[in-house]
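So, here come the structures, one by one.
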Structure 1
């Protein structure tokens with residue numbers, strides 16, 4: 001099978017993806033970051049009455065035709081404690097922000113513009129106008145108005161308006177369920193004491209973080225030995241869990257010890273493709289098993305994470321009804337870059353600003369995909385297209401932001 005270009009591989013993966021349609025009801029406090037499944041209508045009008053926008057005095061504008069008008073304070077109105085009567089001729093009501101505007105009053109004189117006199121009276125120091133500093137009833141929204149549409153990402157502002165509309169819970173789309181299956185006789189969990197030939201499994205934690213950051217719920221199947229019967233048993237557990245995506249870590253190639261692909265095929269997986277024209281990450285496997293999407297990530301940690309950002313992240317965001325995350329940018333190369341071969345290269349690099357504010361990208365000299373420390377210190381990946389010519393220092397080049 002020929003190497004598949006990165007853009008073609010991503011398109012084929014996303015073309016077959018269908019957003020999760022099942023919904024669930026969540027308390028408002030638990031809905032941050034979720035996606036609204038149905039339009040949200042207001043259950044009441046906001047504000048429910050004409051309300052004062054400032055601390056001051058409620059009055060009839062006609063009673064203060066000029067600066068220096070003197071009026072009598074007839075009472076007080078505060079938030080939660082409205083004035084029971086109405087404003088009469090040449091009267092004002094001391095009012096505080098959020099309080100209902102008394103009947104007959106049509107303007108607010110802010111307290112800085114009022115001179116307090118003896119005998120419970122005030123004198124105006126500023127001209128008044130009808131409607132000034134009054135928030136009219138329904139200014140924000142009215143009962144039964146559709147304020148939030150289906151597909152809205154529930155963030156701090158949308159949750160606030162949902163609460164104001166008097167919704168204690170919301171109907172949201174279910175998160176995509178993603179199973180992680182790590183395979184390898186050599187792998188041990190962090191905290192273990194490796195024997196000869198063994199290493200600590202690290203991929204799971206980075207991949208898990210990417211899944212969670214992009215709207216997925218993780219089903220961690222742990223580390224499974226390189227034996228077909230063990231992998232088959234794990235596949236059975238995945239089927240019972242009803243996951244949307246199965247992510248395998250390692251063993252997706254076709255070497256003598258790479259048995260994941262063959263075992264998945266025996267279980268009924270339909271393979272779409274598994275070799276990508278990219279570096280790192282050539283042995284990426286994509287297929288379908290029952291209703292599940294299957295992504296076989298390389299066992300190499302750096303390759304695994306780069307492939308997760310390029311393929312797993314956009315897949316999950318589509319399944320979760322989330323907007324696509326744009327990591328693309330451009331920067332000036334700090335040093336010259338060599339001509340590239342037939343595979344699209346993703347070079348780890350740092351970012352900085354020069355004295356003129358230009359974004360400068362500086363590739364690490366060592367790009368061995370086994371070096372996880374370099375990825376952790378990187379801000380971006382320089383994208384070198386297949387057969388790209390040598391790039392002089394100071395040239396503009398495409399990058400992918402690791403931390404947008």
Structure 2
């Protein structure tokens with residue numbers, strides 16, 4: 001079957017955050033309309049080769065998709081509808097947004113275009129921390145944006161929060177959670193800061209000019225997030241994600257279940273027909289290749305069975321429901337213990353995995369040592 005999920009990348013932002021290593025460029029002076037031309041053409045070329053079935057999820061990410069003007073957003077949403085005309089009745093259509101970039105007119109266009117979920121990049125409610133990490137919104141913008149979205153009929157909202165930020169304390173995290181919970185979103189994504197090469201934070205870190213919390217304090221922030229959100233009715237369904245019942249991100253679950261998806265735009269990744277690909281990152285080069293009738297692929301490779309099984313375990317174990325033995329056997333025609341038995345036994349004996357006979361899942365201890373668990377499956381598939 002063709003993929004039933006679509007990812008679209010808008011690589012433009014109002015500014016570049018200090019920690020961001022995504023394919024993103026400050027929008028001023030960028031050929032946004034030419035980019036949208038190319039994006040539509042890439043969709044056309046792709047669905048010509050791999051005609052879509054019924055689509056269940058669409059995710060427009062970035063960058064900041066909401067830096068598009070209402071006219072540009074309307075054009076993009078119409079292109080999605082044109083090239084992917086068949087939709088599941090229970091579709092999830094998400095657009096990422098930065099607080100302060102979702103005016104009433106843009107929200108109305110999004111609503112009319114089928115968007116039914118907005119993910120706001122709040123990150124923190126402490127004003128000086130927002131400034132320190134390069135965000136240009138304030139906490140009032142977060143509150144106002146959530147209120148505006150609800151007023152326009154959006155009831156499926158998510159907030160991104162970050163922890164382990166320079167100068168952040170456990171007390172700061174507690175205050176941020178309190179203010180975020182007051183907005184009552186259906187979903188939270190909570191990520192620790194990662195120092196990525198090529199970012200401003202990486203340069204500062206290399207020079208010893210970035211005062212980060214101690215590892216123990218960062219762990220305590222994560223522990224606090226889990227406890228507070230659970231206490232307030234949010235189920236932790238993935239390592240970094242929490243939701244009220246029925247508000248889990250169905251699009252991101254496509255990735256964690258190692259399922260296939262279309263990927264469009266600069267720097268976008270896709271997984272179609274057993275082949276993973278990554279698009280080129282430069283906006284100008286992307287537009288040029290599309291105009292020449294070429295696919296803007298930087299690299300692609302067929303995923304061999306062993307690697308696919310490793311991905312299935314690593315991604316699947318991010319979800320707190322874990323990996324189902326029956327589903328593994330149905331997908332690969334092999335019993336899970338035949339392929340990963342020694343690894344599972346070792347991680348179970350050390351208290352990082354729980355094995356109930358039907359499913360393998362992270363223990364509470366394993367949740368805090370997830371990278372150690374995931375790494376154990378790399379290169380260890382036995383066929």
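Supply the structure label, taken from 1, 2, corresponding to mean count of other Cβ atoms within 10 Å over residues 6-13 with the calculated value 24.2. So the calculation was done on 2. Computing helix-only ellipticity at 222 nm (-39500 (n - 2.57) for each DSSP H run of 4 or more, over all residues; to 500) across structures 1, 2 gives -12500 for structure 2. Which of 1, 2 yields 1.43 for Rg/Rh (Cα atoms, Kirkwood Rh), for residues 62-269 alone, as computed? This value belongs to structure 1.
Looking across 1, 2, the calculation of FRET efficiency 1/(1 + (r/R0)^6) of positions 102 and 198 (r between Cβ atoms, R0 = 25 Å, to 0.05) that yields 0.30 traces back to 2.
Calculated for structures 1, 2, volume of the Cα convex hull per residue in Å³, for residues 182-309 alone is largest in 2. Each of 1, 2 could give semi-axes √(5λ) of the Cα gyration tensor in Å, but the derived value 62, 28, 17 comes from 1. Which structure, out of 1, 2, was distance in nm of label points 7 Å out along Cα→Cβ at positions 30 and 278 calculated from, if the result is 3.5? Going through each structure in turn, the value belongs to 1.
Suppose mean count of other Cβ atoms within 10 Å over residues 214-221 works out to 14.6; of 1, 2, which structure was it derived from?
Answer by label: 2.
Given that mean count of other Cβ atoms within 10 Å over residues 158-165, derived from a single structure, equals 22.8, which label among 1, 2 identifies that structure? Only one of 1, 2 returns 22.8 for mean count of other Cβ atoms within 10 Å over residues 158-165, namely 2.
Values in this text are rule-based calculations from the coordinates and carry no lab data. From a predicted model like this one, the values you see are computed outputs, not experimental measurements. Cβ atoms are built from the backbone, for glycine too; each structure is taken alone.
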